[in-house]
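These are the structures, in structure tokens.
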Structure 1
Amino acid sequence: MINVLKIHHLRNISSACLDLGPHFNFIHGINGSGKTTLLEALYMLSCGRSFRTRETAPLIQEGATQLTLFAQGEHGFQVSIQKNSHGQTLIKQDNRPCSSTSALAYALPTSIFYADIFEIIDAGAAIRRSVLDWGLFHVKHEYLSLIKTYKRVLKQRNMLLKHERSYSQFYPWDLQLEDLAEKLHQLRLEYYEHWQQEFTTTLSQLTHLQCSLQYFKGWDKKKQNIPLQRALQEHFESDLKKQYTQLGAHQADLIIEHASHKAKQYFSRGQQKIILMALKLSQTRFLEKPCLFLLDDFSAELDNTHQNHLIKYLQNIRGQFIITSTIPHDEIKYPIDNALASQHFIAHEGQIRPV
């Protein structure tokens, strides 16, 4: 867990040094005060990038040439990031250069709950697949290298589709893609079977709502046990026209529904939020290490009952919680156990101080 966080020249935060508590940390303030930027700093320290933008320029405070982030955790763990206006990034873990953002993610598992959480329902399969990939990355350590190899072979096949017209040129690639896709599918299926059970349990502790989680492997939608190579051969002409591969593990999806109704069509926005929070929270039950939870605008879309259910649930899982809210600190009445110390901070115009 993170004990000390230092931020320099990140967006509207010129300089901040926070001593974080081991459990609940509430950041209070109006919109634009720097609350979400604090979460952004922690997220960047956990995976090397922002969850709000892919560009560096908007991150660096106006008038500065670089930003610096530093965190210190348990057992002497340290991580720092510098990003400058030329687009260069320097990451250090325990005072040694770190070239692998996956190493950061392994060291500090972090789950973000931001306004874009609704994209899990609203957007395409790629967003839902990224949630699945996050869980597998932390639980199945062979998953990362396997999916990188799969993507490399897929890229080669897609390049061939722009030049070759004979399927005989694709057959060796398709056999290789089938082997990799099947291995990915088996890992995903095993994870999904445990995840959906934990999701159902978590959801029942947060709300009376009921919904199911379905997994589609990316081909053989009618479940006729069609091998991927055969499916690719049957869709070859269509792939040639579109110049990309339409079937495979890269098309896997998760479907959230209630009695065959898509979640987007059936549930209100507030109901969707509690379902999606249950979905992501349930994943952290499988982690070897405690998780860092970043929950932005906690009370948005949620009534008091669901907020209280969430706080009670969070008290029973391993992790450190950084929670932002527009509610003043003296109006917070969450049922937090006295044994779990909670820290409160106020954000105002880029300044963050303890209450």
Structure 2
Amino acid sequence: MKRFLINYVLLFPYFIVLKIRHYLYDSGFLKSKKFDLPVISIGNIEIGGTGKTPHTEYLIKKLMPTERVAVLSRGYGRKSKGFHFVRIDSTVKEVGDEPLQMKRKFVDVIVAVCEKRVKGVEIMLSLPPESRPTVIILDDAFQHRKISPSTNILLVDYNHMLEEQILFPFGRLRDLPEQKKRADIVIVTKCPAEISPEERFVREQHLKLSNNQKLAFSTINYGEPKALFEGADRRYIYSKYAILITAVANPKPLQYQLVSDYKLVERLNFRDHHNFTKRDVEKINKKAAKWPKAVLFTTEKDAQRMMENNNFSALVRERIFYIPIEVEFVSENLNVV
């Protein structure tokens, strides 16, 4: 009880700031800009780990056949400032790991980074008509109120009940749970592949959405391991032993996926978006030498940073693979435009 009261007192100013900010936008005192094309915002109100990137990639694949798709991200973790178009030969320092991953997977899609979202959209719309996007996806933008999107998508982790959490830094929330009211579509992510009607009903009752809000449920599918470096020996994939290296918000789902096929002899977890230092790589090299028969696995996002590092040993380079993921909806498919 005492700890709860302390947390409440410390978080109260942050709570008030968020309340005032949203009131100013809701009342029209602060203006949100609306654009003359479909703008899809996707994001969350938790700190990391709800699956924004694979859901953004799902939207890209769904829209590409009929639209000129663009993705605008702030490029979390980059060292650059301002607006930058992402190229397949960009670096993580220039544009961030997630935008780079999306550009390398979808080379024909316009991907850009800009911390000022309005400016970023305006630059995209200034492109020549033949290359100008017809739909823009704002990655990790649910909290962003300076743009009024045509579709607002909120991601909620299946394993975390919003109202049972508290604000950062004492909890996982970076915004008020009540802000889910702004979502046109709420997606409960990371669901079991065989989610029961009873489990879906519990989540529906918990979220208390209005009649004009759509609710969907998605799960994560893991693809075949892909070589991180050229010349990797795929025979290691059939080893009994594995080393897992991650720098993501929540590595546990991937760990659970691997333990059914491998004995995880080492787990090296770093903070989300971590840039691997020379000391980190030396540690990984030593683990690989300690377990000469083990395959090394990492995530697709981490692979973007790792492949730029020249300090990995030959033992690592021939045995390390990343595991791609994609979203599948366990309810109906998602219609967004």
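Values quoted throughout were computed directly from the atomic coordinates according to the rules given, and no laboratory measurement underlies them. Note that the structure is predicted; figures quoted are calculated from it, not measured. Cβ atoms are built from the backbone, for glycine too; each structure is taken alone.
Observations, loosely collected:
- Structure (1, 2) behind the derived value -9000 of helix-only ellipticity at 222 nm (-39500 (n - 2.57) for each DSSP H run of 4 or more, over all residues; to 500): 2
- Each of structures 1, 2 was scored by Kirkwood radius over Cα pairs in Å, for residues 100-235 alone; the highest score is held by 2.
- Read-out distance in nm of label points 7 Å out along Cα→Cβ at positions 124 and 308, computed value 2.2, structure in 1, 2: 2
- Ranked by relative contact order in percent (Cα under 8 Å, 6 or more apart), structures 1, 2 are topped by 1, which has the highest value.
- FRET efficiency 1/(1 + (r/R0)^6) of positions 76 and 204 (r between Cβ atoms, R0 = 41 Å, to 0.05) derived as 0.55 - corresponding label from 1, 2: 1
- Structure from which 1.3 was derived, distance in nm of label points 7 Å out along Cα→Cβ at positions 68 and 84, options 1, 2: 1
- Which entry (1, 2) yields the derived value 18.8 for mean count of other Cβ atoms within 10 Å over residues 28-35: 1
- Structure (1, 2) behind the derived value 4.8 of distance in nm of label points 7 Å out along Cα→Cβ at positions 132 and 252: 2
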